[in-house]
Structure P
Amino acid sequence: MPTWKFKLLFDGACPLCRREANFLQRRNTEGRLAFEDIAAPDFDPAQYGTTREALMGVIHGVFPDGRIVRKMAVFREAYRAIGLGWLLAPSGWPGLRWLADLGYEWFARHRLRIGRLLGRECESGVCQVPPRRS
């Protein structure tokens, strides 16, 4: 069984995503949070039963038993793993959960545009967000 409690699957080519992962890594003093860069050339999404497109669309995380969570649940688990779960706990409360997921979905679709506005461009083109499906 791994020593980590949760694994964050992040887009290392996305400047905003990389910044968040770096923030979490600095606070991961007990090694409870693992990180896997989905933009790495040797990354294989099939090991998680999904596609690169799906992983690029919204953030995913994995528990040691293989369970996968998406969207804001990923951030709640990642912050919980580093001892800061209380910061995002309200985003999981009934009535706020759907709003937090909706806000995250908007951010995920526009993260490259937001990054450009903040002077953080995706230089490789690997972090292209897949088109929204209706």
Structure Q
Amino acid sequence: MASQDTTVWGTGKRKTAIARVRLTNGEGTVRVNRRALEEYFGRETSCMIVRQPFDVTSTQGHYDVDVNVGGGGVAAQAVAIRHGITRALLEANPDFRPVLKKAGFITRDSRKVERKKYGRHKARKRPQFSKR
């Protein structure tokens, strides 16, 4: 269980985005790369993705979140932050595991961009075939 001044860490990943998340007891402020959440992510959907673990576990306003994220795109960074918050919440309180597992936040999305192969235009796209 989380005590009064507990600090827990969680690392989340998605594609090439890596998020280091620090969770401390507080009033629910989320800072991403030293900026406010809404300031960092322009889209409301990205902000919603980041807040999902708190909505599922009913802990809105219980923790302050400080995130350092890099790599990948905006959407991948949002999912990486969600994964990091989930891992930190599990460290703070293991009783959250069934709820977070059911929501699908614990599992890391391992899909990455496939590398380009020689003799191909992209990873799988072939040059146009001509019989003559």
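We did not get these values from a lab; they are worked out from the coordinates using the rules stated. Note that the coordinates shown come from a computational prediction; the quantities given were computed from them, not determined experimentally. Cβ atoms are built from the backbone, for glycine too; each structure is taken alone.
Of structures P, Q, which gives 2, 10, 19, 23, 22, 16, 6, 1, 0 when P(r) over Cα pairs in 5 Å bins from 0, in percent is computed from the coordinates? Derived from the structure labelled P. Here helix-only ellipticity at 222 nm (-39500 (n - 2.57) for each DSSP H run of 4 or more, over all residues; to 500) has been calculated and equals -12000, so which of P, Q was it run on? Going label by label, the one that fits is P. Structures P, Q were shown, and distance in nm of label points 7 Å out along Cα→Cβ at positions 39 and 55 at 1.3 was computed from P.
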